[in-house]
Structure P
Amino acid sequence: MTMLLGLEVTGRRVLVAGGGTVAARRATALAADGAVVTVVAPQLCEDLVDAVLDGALTWVQREVREDDLDGMWLVHAATDDARTNTRVCAWATERRTWSVCASSVADGTARTPATTRHAGLVVGVASSEDADPARARSVRDQLTLALETGDLDLRHRRRDSAGVGRVVLVGGGPGAPDLLTLRGRRALSEADVVVTDRLGPTSLLSSLPADVEVIDVGKVPGAHAVSQDQINALLVEQAERGRVVVRLKGGDPYLFGRGGEEQAVLAAHGIPVEVVPGVSSALAGPAAAGIPVTHRGTVAAVHVTHGHTTLEAAAVRSVVDASATLVVLMGVSKLGQHVRQLLAAGALASTPVAIVEDATLPGQRVTRAWLGDVARVATESGVRAPAVVVVGAVASDDLLDVLP
């Protein structure tokens, strides 16, 4: 029977006999885990040559000898000759040193499991009786998929003795839960507490374990119940309790998401921060509506801005001279003001405009009109936030009409 056991190889001497591709995989993996690796072989494959040149391992250029095993904690016999591998493993057994035989599992005293690494864990799969490497790899791959995409509880149970937690700023994407990245899902699976906005994939929160604390700091237009300073203080307080905190945002943390402000505050308090980029609605919204913000022969640039105030000069100019597609986030409430500003600056009233509401969600709706009419049409159609406003030739409902 085989028992899986994790070996701490950091700083410990390991021998790899052989210079081929199998030896290269095992030697480089051990070196990456911190082992002090010696490879004994007359010749080396290219990968091992590179590892030697990089200083990752030591090469002894000759056939393996019994005294090469002196002082070794672990031995991998991976030469091209099965009899040599058997002999090396026998030497290891005499020394009560664990050994792995590449040519015959039965000749060694250890096996290398098929492994996957995820969220600070190493998961290994090995046959308990007769060796079946292909089966182990297949099961490993299925476990990898479950770890990356499943709703698993991967929270740490042992806390940092210093009591310092960490914060992960996660971009949740434009709204559809399956547009959250795999790294974002992993962060949620490790979270002790989730501080969430009202936008983004909030439906995923219902799948979290019941004892994961969810704190809603969502800001509704005109009713900001929780200020940014309060959110910053909350993140610091939760992390200082030694917790893993996920700050779940809509879109991307660094595109009008105030992620930079939050990171600066956390860094000032010595709290580790990881940033997980998200799919921004600035690009995903138009794409979900079939609108390419750049299109060969039509426009080669895109200008992204927010719509809380008057448009900045560069945004206005991009529409007036048709040099870029203008994408306005959070601009529904001031749409009429923006339209008047653009027209006054010389933008054509016939410039196409598209408004994408609830992008990527089942209730997605696209409203199209000319710039001169869009404010009226939006009011009559009952356009509401959250919505992305796209201004420029690519917003036409028939893009072929605007190609040169």
Structure Q
Amino acid sequence: MTKAVSASGEAEPDVIPKNPIAKTKLFFRLYWKRGAPGQPTAPWALNFAYSMWLIAFAFKLIGSSWDMSWHFMWLRDDLAPPHLINTVGTGIVVVLVAIHSYTGLGCDRRSLRLMQAGTVVFLIAGPLDVLNHRVNGLDLTAWSPSHLLLYIGTGIMLAGAIDGWLKTAPPGRTRSLVLTGLWFFFLENTFFPNGQQEYGILELRSWERGEPYAEPTLLEFAAEQIGRPVDREAVVHFAMPIEDWVYPVWGIGVMALILAMARHTLRKPWTATTVAVAYVAYRALIWPMLLGAGFPTSTVPFYLVFVGLAVDLAYRIGRGHRVLTAGVGGLLVTAFGYGALWLQSQVRPLLVGEDAITESAPPVDYVTVPFVLVGVALLWALAGPVARRFDPPKPHLPAQVV
């Protein structure tokens, strides 16, 4: 009977420790050896590495969620707690990419290059963002160039992790759960800039009530940047500087394409709905936590659940026909997404008082409807070759045996 051995030539232990510190020591003892991408990896080591990816992005998720709320209350601070939490996640990612790069474990050449490129982009974007604030003062929008570089870098990292997991993980429940988690983080990272409007609309409402979330120094600083007193126009410029067409195009059109990719890679019914529900549930969970801590809250994008549902229904109706699935997907995503978004904007708050989780959605330009319909259908149909690049290989990389 053969027994798996590690890269160092030492036999794999019969029992893997559950203690993370002991498991880390075992990993380095058995696998810390230079190798090219594509090195065979024992299942426990592979699961351990990618569980650390999930933990890293959980830190980044918590940090970024708090960071958005923080910046609608106070002037920017480089060492603010949300930044520090996000930095913990980034540090874990840097260590993971270094391990993948040195050992060649848990990845192939393409997935490793994506991990490395994303990390480099993010590490360049961080100092650029700090410099941007030093030169220009308050950064009024989540859509600024330095912020976009941060999202792009994180997105490329996640694409590498998704690709690496698809290439190396054996079929099964663990593979599906980790992949769902990675797509959840990819969706959250891409959706994040839409938070500008979701927090901004409630910031504006708070000012109209005479009880602004933002500290006076923040409002005064923002008003001075455009040479105005602290009036409604200045608050709108601070809280809602983005054109109304951006929110639905990004929140419905782009998210539908991401959810369609998640559904394609997992190949399981209701994948898109599951990822969308998980994200909306997270947003609904942090809402009372921010409120209880005295921080600004946001509207919650409940309509996104219906975008995920539309994607899953399109796959069921299309039954594997790429063009039919894309065409039906464009129609359903547009109808379900805009319909749910309009309905959310009409629902009056269920809570009486200064905050409500069902506060109306940000302003939406419905002229975008035909553009989203055609754009989603066309890009979905054309994405076939790109999507196939993320298909898992057959067979997956086995553990090394002697």
Structure R
Amino acid sequence: MITHPVLSDEVIGRVQRRLVDRGQSPDPQALAQALRAESSMLMSDAEMLGLIRELQRELVGAGPLADLLADPSTTDVVVNSPTDVRVDRGAGWEPAPVRFADEAAVQRLARRLATAAGRRLDDAHPHVDARLADGTRLHAVLAPVAASGTCLSLRVLRPVRHDLAALVDAGSLPGATLPAVTAMLRARLAFLVSGGTGSGKTTLLSALLTAVPAHERVVTVEDAEELRPPHPHVVRLVARQANVEGAGTISMRDLVRQALRMRPDRLVVGEVRGAEVVDLLAAMNTGHEGGAGTVHANTAADVPARLEALAALGGIERAALHSQLAGAVRVVLHVRRRGAQRELAEIALLGRGSDGWVSAQPAVIAGRPQEPGAARLAALLAERGEPCPW
């Protein structure tokens, strides 16, 4: 009976680091070279082949999480401990029937996924935030930084292709919200979609872009590619993180500046989360009407304060931000999630008060027009030749 050598966690870890440092994918040839370099074991060709197959199982794919990630309804998967794996299929967290053998198995999976993303995850770099080849967002923290053990968070980013009709059927555009947003698009009013994580911001934005006239050129800028609206003239730009040497970063702010040189009729930022807000607002103040973006906020009223915090990252003071914002963004569409239901809960107008600060005034709440914001929105649309939507 032939006994094959057993791979230790230490050897697997060294092979992973070698592949990442050299920018190699875990194909059989690269694995064989790394194994010979990192292991002092003497082995036959048959033993080498067996070890390569074992390494591929360790270094390729999502292992026990693969079936969860392949489920079309899955949005997020987290590993809190070897015996605590949870999945969100659109209705909140629920326990998953997946268990790992031990803490070392969770660490191996975390390192494997980091390697697949071209990133390093070890004692010297105990956390990673990366994007896998299929667009899935990976975040991992190793113990002892994660005091309860290695933690994994995977967010599945499937390109959304909903249109407005599909959102109406799903109950996401109640009452007057549908005629209001279609009038807003025709009038080329710049807008932001706000909401919490998983509330449906990107889904709504993608659906709105499908309703943009076919003759207009849409340029999207995203941190992770999600927007793929079935529009005949879309250019998609995606940011890039640094490689293992710390080089090659292409930031959202860089891409917003590049997009402005591409003659966009609509400039769209998939998620405003940093200093790129400065360039986006500047663009909207220089003739680029009809632009859009998404932003994390608890309510529509919180959006100005949220943009203040982001603009501070770009070195813009509060007064300057409000001056830019007052002329750039006209409408906030706030989406909310209740269980599995996502809906456009509020349409608000941004306006500058006598004190100089921009605030949000509700125009439509839960599908019903609210005064005086509704009258202001109707007047704004009328200025651009659009009839009152209610």
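Observations on the model:
- Among P, Q, R, structure where Rg and Dmax of the Cα atoms in Å as derived comes to 22.7, 80: Q
- Parent structure of the calculated result -22000, given that helix-only ellipticity at 222 nm (-39500 (n - 2.57) for each DSSP H run of 4 or more, over all residues; to 500) is the read-out and P, Q, R the choices: Q
Coordinate-derived values only; no laboratory data. For clarity, every value in this text was computed on a predicted model and none was experimentally measured.
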